[in-house]
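Dropping the structures in below, format is structure tokens.
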Structure I
Amino acid sequence: MVVDHHTFTAFNIFGDFIPYNSFFMPMFVFISGYFNKVDKTTKLGAYTLKKLKTLLLPYFGISIAVLGIQWLLDLIKTGEMPSYPGGYIGYMLENVITVGTPYAMVTPMWFVITLFATLMFYAVIKKLLSKLRIWNSFVMLAIFTCAHLYVVYQAQHMEDLVYPGDTNFFLLPLKILFFLPFLELGIVYRDYLEKGHTAMPGGAKIGLMFGLLLLNMVRTICLPMPYDVAFDNIDDLSGFTSPYIVTPLVSSLVGILFWLTFVELVGKPVYESRFVNFMSCNTFWIMGLHIAFFNIFNLILLLINDNITELLYFDAEYFRETEWYYWEISPGIKIAYVLIGILGPLGCKWVFDRIKQCIFRGKVKSVTD
């Protein structure tokens, strides 16, 4: 869905009724909550090292790799390297700790920094309160929900705030508070709601999905603009267009429950699919590399356009100015971008795994010899 959203919706799966940007970032945090096992016995040092290894290390590894790709593409596209006031390193570091992403071609990776910070904040709070024996998931869910609503209110009135220059260091703490209820909600669902939800008859699940679609239909009618049910640009908290602070929360709950129910109905036949499981285990690579592969594809088109034959409707000048261009020759071309954005990163991961296996076998052979 993220890749589809970034190609301006080739498939738009139920997107006219439940827009992607009305739930999928909160749902990622919900999934993290579902698998979260932090309690009073958790060793924060070991937990931190684990999250550094599984989140920040891949984040910086992929970011550095894509940085090389972006520099090369910029050099080919424009004949010069980009420059930034204060130096490129300073620019990247400031972006990492504010909006969460160092440069345009890895924009989707902003979520990793936010997820890491949210998980660490949650782990510290839960361990402390659990040791004091005052942790209650439902009470904390209510507190986190109030914090979430406060963030949405602040985001809607950001133009009234005074910033120190253009550096918005308050963004990360606010994003943590925005996502906390979804982390706790994943735990509440796992511990208290999942059995009942899973046990629902198929007809009831279909009825629930229909009811959620109907609810969103009514909401789009009542809101000033239909797309107000969605919220863009969470990386800098600038996309809350609805006048109501509860809109992002309600939209997220509708989308999460709808897709949980959908998967309960149709997911079982593909649970054992090797490709589906390979993709689900490597979504990090898709998130980090799909924009780069869009641009590699566009660069090939640019070289064809400049050196072989002029491509109909290919805007070479616009592509030279942005990483968010796609060839608008027909709606069907979006499908090619989606496939490239998914299969390209997965192909890289497959090659990476083969290289690791060869290195490991070489080390084992040298030891045994």
Structure II
Amino acid sequence: MTPAATPALSDDDRLLRKDFPYLDECVYLNTASAGLAWRGQGAAAAAFYDVAKARGINGMTLWQTSAAEVRERLARHLGVREHEIRFAGSTTEALNLVIGAVRWQPGDEVVWIADEFPSVTLACESAGRAGATLCPVAAPSEAARVSAIIAALTPATRVVAVSHVHWVTGTRLDLVRLSAACHAVGAMLVVDGIQAIGAVPVDLGETDVYCASVFKWLLSGFGLAVLIVRDRVRDDLTPGVRGYNNESPSTDLHYSHVNYPGLYALAACLSYLETVVGWDAVHRRVRDLTGALAAGLSLGGFRVITPLEARAGIVSFAVPDPVAARDALASDGIYVEARGGLVRVSPHFYNTSTELTRFIDAVTRIRPRSSL
């Protein structure tokens, strides 16, 4: 079954796909698990060792320059101030650094949706050991995620932690609406943005904290995450982890050296996405492909869970046995993921409508085999 039409690839787009040689071997629709590295990206990370670190400490200016370049590009892309950007080893570390830096008082509440990614849930639960009251809430539907959080807010709510895009359903939250509700009761909004940044335009609005690893939609490597702490909440935090870089009384959560080879790779990736592809083209392509994917699956009789009007780069649909479906597709050289009882499909700008057609034809064909 052919999905709804998407803009045909231009000659330039075909040349662009040559930067991702793995696409010649398979249909990779699993960027929500990890994005593909483009050809030559490894040279950027190697430059840290071959150029900067080869000079020992005398190369410090070079790696500091690379870090500054990343902050400048991210600040421009996300509409924040450069000095609000720090780095951590992962989204998980960033979340724990933030939650651990809150000066919890008896009666303070931390609110999150109960089916959040474990990194969000466990960071919130750690606040309980510091005396906070834990307030996980259930979302009655995908459309009601933000409403469920807002309904749970009280004057005692100190922190609300959410994923910008849900890791299973692909539902994207309205951060502008949510941050306004949080601030109305004096709560800090902490957001895991790993499934949004790089896939869709990100409007942080009045979001207080935003963090995201870079190995998915930003196509970079593991061991590096962006941590944005807005000026308005920085002085409300007392770091629970300190080092040479944030000795007391500093409120900076950045406590030591960061992953400089990872920063070199990320700097190259941001330059590639910004100047070779173009952010508008990336976001438009993801929007077009996910829209076509959802339409094609619906036409094929599959129940799509991801709300079309609140999607990012993930489209998830229901089947009786998602693991069997995933494995059957993999045997045909088509890679998707099984998450939370759903099949999760996540195309990026390097994918094509032809690949979506192949996927939908395959999942329709294996329906009897996997009892979809």
Structure III
Amino acid sequence: MTLTSGFCPKCGVFSKNGELCGNCRVKDIVCVTILPRVECICCPNCGSIKTAGIWSDCLVKRDELAYNLINSAMSIHNDVKNIQKNIHIVDISANRSIATVFVSGTLYDVPFDISQKVKIVWVREQCNRCCRISGGYYEGVIQVRATGRKPTSFELNRAAEIAYQVENRLQTAGDRLSFVSDIDEQKDGIDIIFSSHTIGSVISHDICGALGGSFTTHPKLVGEKAGIKLYRVTYSIRLPRFSCGDIIKHGHGYFHIFRQIKDMLFVHDLATDQSHNFREKDSDVFIANIHSAEPIPVVYRDAGVLGILDPVTQEISEIPDYAWIKADAGDTILVVRDHDTIIITGKIDENTQNIDESATETRV
């Protein structure tokens, strides 16, 4: 053991093991570095921010974003302990804020505190997505039509709903440039105008998956950029001849369609209450939609038949008493008509006060 052991070799104060004391080690070290100015490029329309040339959606409010900016402008030495930070931000204009930053802690058991002002500059710039939206940018159109008929209002509303759901899903996944530019109503359907080939393909697949039918694509060359050919694509969706909720005549029976995949119909047999599936045939005939069924009172039930008061003829008519209906005298059943044939589609429950007219769909 030497005379100098246990003392700082630089200043001579007591030091364990004879290394540099805390004051001497801290003297040439910058504990905290804080930039005097930070800049944030943000979109005034959607609030997204631009970082390193890349736009991204901002999920926090401006106050929280300002605190994050100050923290990103601050660099603290790795050996600092017991860190305490206090940030006070004041907006001096719409594009300028002043932050007073106070940082304290200990470095090698030597306490310190630093206070500094930081200017926050809010730069307003329209993001790439808003720029495309305001400029009416689009890369294609989805034409939603139906085979041999006009799509029902349910189908059109569902198609529009699917389009916006796909938009939300893709943008949540980070695809900012995939969006629905507009939806135009046409006399025979709707046109969904979209911004990227990705969203156009996904929307078309999802609509056909939910409503049946199929689609074809029709690309059109519109220009060239940096040696890459640019196309606008028209997706032509053809919904099937029948839709969910339709009642059809297939062979000698009547069926209620509850699901459809391409030309495969999943149906409910209105005579047996059994579920079936079969391929659509050209000979299948549309009768009515389930929501257009009319209520008719049951007058009597006897020997496998139901006696009903037909409001059209004002006479008593007899129809088959299907076991699944479980109707009796005094009940009200729902029916549709195939010329002179009356087809039972269901029974109004006792708790049902009236028919929901808002759900009624008509076929054109």
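Nothing in this text is a laboratory measurement; each read-out follows from the coordinates by a stated rule. Note that the structure is a prediction, hence the values are computed from the model and not measured. Cβ atoms are built from the backbone, for glycine too; each structure is taken alone.
Quick notes on this structure:
- Answer label among I, II, III for the case where volume of the Cα convex hull per residue in Å³, for residues 25-144 alone, calculated from the coordinates, equals 196: II
- Computed -21000 for helix-only ellipticity at 222 nm (-39500 (n - 2.57) for each DSSP H run of 4 or more, over all residues; to 500) - originating structure among I, II, III: I
- Distance in nm of label points 7 Å out along Cα→Cβ at positions 73 and 209 derived as 3.5 - corresponding label from I, II, III: I
- Structures I, II, III were shown, and Kirkwood radius over Cα pairs in Å at 22.8 was computed from I.
- Taking distance in nm of label points 7 Å out along Cα→Cβ at positions 113 and 137 as the measure, the highest value among I, II, III is held by III.
- Comparing distance in nm of label points 7 Å out along Cα→Cβ at positions 41 and 273 across structures I, II, III, the highest value is found for III.
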